[in-house]
Each structure stands twice: as structure tokens, then as C-alpha cells.
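K.L.:
Structures for review follow.
Any read-out appearing in this document is the output of simple, stated calculations on the displayed coordinates, not a laboratory observation. Nothing here was measured: the structure is a model prediction, and the numbers come from that model. Cβ atoms are built from the backbone, for glycine too; each structure is taken alone.
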Structure P
């Protein structure tokens, strides 16, 4: 068939078949387009309102510039005025405890807002993260009683009033453990292992949530969990080393492999002979850069500064996840963490300014990203 006959066939008797082929191809293209992109579009739409809400809630409280400005406050009045400029509206007071209570209320109100407007496809993760917050407060309670203080239930009172009321008057770890057992929270007799037990259960819940959320965000949630494991493994090893625990015992307390800390590196960190060696081993990870400015001389070395640097590095990895999953669950991952860090920063500034701590010291302990 020559070209003239072929054109005649298309334009004549072959036209209906040609149109049919075009329609079928177009339909196939539309089908592939919809089935490929619809799950992504569905997820973006599901998070649209929540992400808009998060964009309205301030990020300034975890920015270095804002915290530097806050640390320059001369007194509580000036500090509160600066907080009001970023829509943290609390009553004027010179009492740090009153200001702290108002900040905790602001913190819990924001968390409840996020819980309320989180899409159903992310609910398992949000619920698991709330349990992480509870566990972190219980670990703080353990450390408080070990130092001879009553548990700090300032946050726990809002996160879990029942637990807060039950443990508020305990004076030692034995009493705290007994009270928690009465509430169905079983803990080992050793306080270090008790902390690990709480953290393992919290991380398992987080990991389980990565399987329970919608498939479209499961990888993002799992990445968050792996970063969280790295972060807690480092803190655990640092604390174990500072307490003089045996390296084999320290390694047995670790929480398993994370995003960057595999079994081999966890072993190397646990076997390190000093805090300096741990910081050196971490230079090849995202935590290395934040640690480079920490003093390595024994006289000036401060574990609290090392932990703050580790926390800043962890926060920056989660900000990276926010950018990676910016249209879906990323902002939620970042905000849940930054909300917690915001409260930590503001409590630090309130008591630091009240006690006239140097600005440099406050910024060394602050967490920003």
C-alpha cells in the first residue's frame, strides 16, 4: 500500500478505527496517570489543612536568632514581651514558676491542636509520639529522684494527670518504681535498665506506627524512628560512659541499629575509652559537625553541652525530613519535635535569665535548627 492509499484509508474507511485507537491510547494514558499520581495527590490533600496550620504556628522559637534575642532580655517583663511578639501570650509575672506553667499550657494546647487536626492516615504515629513524650517525662522523673529531688511533674501534670498525681510525692527510685508498678508500668530494679525499658517500649510503639500508618507515609515515619534510635543510642552511650559503666554493659543497653549507627559503630562507641573518643567516632555522622566546637579538655568538658550539641544535630536531621516530605508528613514530623524543643528552650531562658546566667552559656545549651 503506497502513501496515497494509506492516507485515503485513514481519512476514509480507516478513520473510525484510527479514532478508536487514539481514544484507547488516551484512556490508557489517563488511567496510568491517575493510578500513579492519585495516591500521592490523596496524601497531599489529606495533609493540606494540617500543614497550613503548622505553617501558621511559629518556627521562631527554635531559630538561633530568636533565642539570641531572648537571651538578651534584662528581666521577665522584657522576656514575656518578646514571647508575645511570636504569639505566645502569657500573663506578666516575675515568678519563673508561673511563667513556666503558662509555657507548659501553651505547649500542651499546641499538641492537642495537632492531635485534633492530624489526618487519620497519620494517627498511629501521632499517638505513638505522645507516648514518647510521656516516657521522656518518666525518665526525667527517674533521674530526679536519683539526685535526691522530687519528680518534676510540671509537664507530666498536663500529659498524664493520673501518673503525675500518683508519683508527685515520691522521694527515691524504689518508691517511684513501686508507684509506677501500681499503674501497670513494670520496671526493672536497676534505674539504668528501667530507663532503657521505657525507651525500648516507646521506640517499639513508634516503629509499629510506621506499619500502621498509610503506606504513602510509612517510609517517612520509619526514617524518623531510625533517626530517633540513633539520637537515643548516642545519649545512652554518653551517659553510660560518664557514669563509668562497663563497655560491654553499655553496649547491651543500646536500642539497636538506627539510620547511621549500625551494629559495628555502636560497638565502637561503647568500647570508646572516653567522651573524647566517642565524639571522634561520631565525626563521620551527621552529629559530627555540631560536636566540633565542644571543648575536649577534661577541665572544660561538660556533658550537658555535648548532649545539647547531639540534640541540635538530631533536630537538623528531622528538619531534613521535613524538606524531603514537605507536602505530606514532613511538617508534622518536624513540628512534633520542635514543639517539645520549644518548651525546653523557653524554660531554659526563663530560669537562665532569672538566675542571671551568661548569654553564651544559655546559647550553648539551647536547641535550634
Structure Q
């Protein structure tokens, strides 16, 4: 049976996982189980090789069950439970409980990439009562593999060009906006199954009367978050290759471009900053939060393998003009994604804050709010 763990053993898991990464996970070797110093029934392990739960813990399932909680995104970890494979990354800070043995399957993407799986295990009495079922109508079980499609839009208002991971909209404009799609959007049910779907791309082309270049990952079953540093394979395999691809598109398809902007929300803000700086854009637009150095955030830094970590050490956004709309809430200020202090010498960086409760409906984030003309963000640019 699979339940909602409700963070019963660490009340503030969302923030505490930063400290656990620093104190425990960054100090242990992969595929070795270690006991928590403060809780006898809690164990930690970096699961980078397929194994069963019984390989990780010496447990008698007739008297105990095991709660498993992930510290970060775990797209390459599948739970194989009674022949059903599923991934829980769409609710990665929650936990699940298994009353029987389960196989933890690790599979790299076809491009060889992996997000390390930092897992915490809590051994519970069989009769320990939890709040409610983890999977329900609101949060359905997403079975692997997700059925992905490649569907053309029925009515193409603009001149579209698609690759496996990019969408180019030629709106015959002298303004081009570049979008980067990264983060939890790939784990939302019924969102990214159409590999030609690019969130906000057509809306931005219509609202701002501009050209659009949008980047996304090719397949929900083949996703590893690297903040654009490893590119968008098979189209590009590095940040530099992404920049070169954009230059080629501007030279061959969008020659009328005179003003260039990059933008993103969620985890895509890092690549928007990096690419925007290299292209010397007129401005970089960041929504919801700001991330200038991945190393300042333990959870984000944990997405990289040891041989990739030097790629994430760089501080970006020091020179390019930035216009950021930041969600002002306690969690983000305490531990999450405010790196504004790293670009204080950038006299062209401007940030405005807004609280979750002030995001006007029906928008779910600050970018959507601006696109529905409920907030005067784009007027001075377009």
C-alpha cells in the first residue's frame, strides 16, 4: 500500500533537506546505506544503481513497513511495485510508504545523463497510522513509460519550425524572445506529453507580437534536469552549443531581429541568464525566482554528478540587464532561490517582489499574470 507520508518525521522537510544534503549526503559514497545520527530508524543512501528495498535495509516486512522520501528530483528512479513502474518526482518532497519489497530501478537517459537519487528511509511499525492515501484523483499515479506524442497544431497562426527540442515562431517581428522550459512542469500529469508543446510560446508570440525561440527536453521519460548546462539533446549538448544554435536561427530564419530577450520561470531562469549574458541581450526576464549560482542551493547542486559539479560553480547575471519579478515568501528568502546579492554590482539588474496571494487569478504564476495584462511588466519593452 502506498500512503501520503505528510513529513511526519521531519516537520519541515522542504527546508531541512538542504541541511541533510550538507551534513550527510555530500559526505557519503553512492550505493552505501548509512544510519542517521539522531534517529535509529532512519537511514540514508544515494541510490545510483538498481536495487531492491531489501538490499538497502535489513527489514522484516511482517512487522515493519518503510517510508521513503526523496531529497531532490529523481527522474531516473523508477519504483517497480508488483510489476507497475512509476516515478514520484512530480511530488518529490513528499514521501511514500511500502509494506512489501519494491525494486528501485535506475536508468540513465539515452544521452547518458543522471540526476543522483538522494533517498531517506524510515522504518515504521506495521500498524503505524498515516493520514491518507498518497495517490488519489488530485495526485494520480503516473505510470512509466508516459505515452508521449508528436502532434502538429491543427491551426498554425504563425510560421512554425519544430525540432525534437525547439520551437521557432516567425512572427515577422524585429523582436525575438527566447524561452527555456525547465523544472517540475515535466512531472505534471497531462502537460508535456506532446513533444511539440512549448508552454507560453504561442501566447507570448501573440501577446507581444514577437518572434519566439523555445527550448524544452524531448521526452518526459528521458528527462534529467541540468539547468541547460548540458544543453537540450539531441539538438545541443552544452550551453555553448545552445548559444551557437540560437545565433544560427537568428542568422538564417529571424534575420529581421533587432531586439533580443531571454526569459524563463522556475528552474529555467538559470539558462535564461546564462544564454542572455552570452548573447548580450537587451534584457533577461525572470519570473517567480532568481538563480544566479547553482552552488548556493544544495538541492539544485545535488542534481549534478561529481564530474559535472565544476560546471555549476559559475556566478552568472553580473553584466546583462535583468528585469525580475520575484515571489516574496518566507521559504524562498530562507533557503530557496534568491541570489540577488550575487549581482549587486550589476547596475542594470532590477527586481520587483510580489507575494503569492497577490498573483491575480486565474494566473498560477507571475509570468501568467503578466501575460494576461494584469501586471504592467512587458509594456516598456514591447
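K.L.:
helix-only ellipticity at 222 nm (-39500 (n - 2.57) for each DSSP H run of 4 or more, over all residues; to 500) computed as -23500: which structure among P, Q?
P.N.:
Values: P: -23500; Q: -4000.
Of the options listed, only P reproduces it.
K.L.:
Of the structures labelled P, Q, one was used to calculate relative contact order in percent (Cα under 8 Å, 6 or more apart), giving 14. Name it. The partial results should precede the final answer.
P.N.:
Numbers: P: 21; Q: 14.
Going label by label, the one that fits is Q.
K.L.:
Right, here's the next one. Consider the structures P, Q: one of them gives -0.59, -0.66, -1.15 for log10 I(q)/I(0) by the Debye sum over Cα atoms at q = 0.14, 0.15, 0.28 Å⁻¹, for residues 287-358 alone as calculated from the coordinates. Say which. Walk me through the numbers before you get to the answer.
P.N.:
Values: P: -0.59, -0.66, -1.15; Q: -0.47, -0.54, -1.25.
Label of the source structure: P.
K.L.:
Supply the structure label, taken from P, Q, corresponding to Cα extents along the principal axes in Å with the calculated value 69, 46, 41.
P.N.:
Numbers: P: 98, 52, 45; Q: 69, 46, 41.
Derived from the structure labelled Q.
K.L.:
Quick check for you: by Rg/Rh (Cα atoms, Kirkwood Rh), for residues 63-214 alone, which of P, Q is greatest? Could the numbers behind the result be given before it?
P.N.:
Values: P: 1.03; Q: 1.10.
Of structures P, Q, the maximum of Rg/Rh (Cα atoms, Kirkwood Rh), for residues 63-214 alone occurs in Q.
K.L.:
To test your reading of the models, identify which of P, Q gives 5.2 for distance in nm of label points 7 Å out along Cα→Cβ at positions 127 and 271 when calculated.
P.N.:
Working: P: 4.3; Q: 5.2.
It traces back to Q.
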